[in-house]
Structure P
C-alpha cells in the first residue's frame, strides 16, 4: 500500500507539471482572444482538469505517506517543469536553472538518506 502511495504522489507531481506547461502553452496561443475564449477552451479546461487529478492523487497518497516527505516529492515538480519547458515550450535552460536543478536534486537525495 505504501508503494502505491508513492506512485500516486509521483503521478500527482507529473500531472501538475504537465498541467503547468499545458496552461502556459494555451496562454500563449490564446493571448489575443476575448476573456471568455481564453478561459473556456478545451486546452485550458484540460489543464485545470489535470490539476484536479493531481490534487486527488496527492490526497490519496498522503492518507498513507507522512507529510514530512511532501516537500521532497513536490520539489521534483520544479525540475520537471524546467525540463518540459525546454522540450515543449523551447525555453532555454540557463546556468541558474541548472544550479537550481542540482540543488533541488541534492536536497531530495539528502532528505531521502536522512
Structure Q
C-alpha cells in the first residue's frame, strides 16, 4: 500500500466520523426540540388548570355568600363585608366585590384600600 492509499483511507474514515457526529448532533437537536414542545404544552395545560381552579374558587365563594345570606338575612351587612374580605384575600377585583356582595363601588374601593392580605 502506498502513501496515497493511506491518505485516501484516512480521509474516508475522517469523513465517516464527521458524518456520524453530525447525524448524532441532528438527532439530539430534534429530540431537544420535541422535549421543549412537550414542556411548553405542559406549561400551557398547567396555566389552563390554574385559571380553571381560580374560576371554581370564585364560584364557590359566591355560592357560600348566597348560602350565608340565605341563612342569616338579619346580619346581611356583616356577611357582605366578610365575603368582600374573602374575595380580596383570593385576589379578587373591586368589580367582583360589587357583583358578589351587592355593595356600592365606593364601599368596595374603601374595603380594598383598607384590606391587609391574610388579616
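Thinking of P, Q, which structure, once relative contact order in percent (Cα under 8 Å, 6 or more apart) is computed, gives back 16? Can you show the working numbers first?
Working: P: 37; Q: 16.
Only one of P, Q returns 16 for relative contact order in percent (Cα under 8 Å, 6 or more apart), namely Q.
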Quiz item: Out of P, Q, which one gives -30000 for helix-only ellipticity at 222 nm (-39500 (n - 2.57) for each DSSP H run of 4 or more, over all residues; to 500) as computed from the coordinates?
Solution: Q
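Between P, Q, which one scores greatest on mean projected area of the Cα convex hull in nm²? Can you show the working numbers first?
Values: P: 8.2; Q: 12.7.
Biggest value here belongs to Q.
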Quiz item: For structures P, Q, which has the highest computed value of distance in nm of label points 7 Å out along Cα→Cβ at positions 31 and 47?
Solution: Q
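I have 4.3 for distance in nm of label points 7 Å out along Cα→Cβ at positions 7 and 95, calculated from one of the structures P, Q. Which structure is it? Don't skip to the end; give the middle numbers.
Details: P: 4.3; Q: 7.9.
Answer for the origin of the read-out: P.
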Quiz item: P, Q: which one has distance in nm of label points 7 Å out along Cα→Cβ at positions 23 and 103, as calculated, at 7.0?
Solution: Q
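Suppose distance in nm of label points 7 Å out along Cα→Cβ at positions 39 and 55 works out to 1.5; of P, Q, which structure was it derived from?
On the way: P: 1.5; Q: 2.8.
Only structure P yields this read-out.
FYI, it's all coordinate maths here, none of it is from the lab. Worth saying up front: this structure is predicted, and the values here are computed from it rather than measured. Cβ atoms are built from the backbone, for glycine too; each structure is taken alone.
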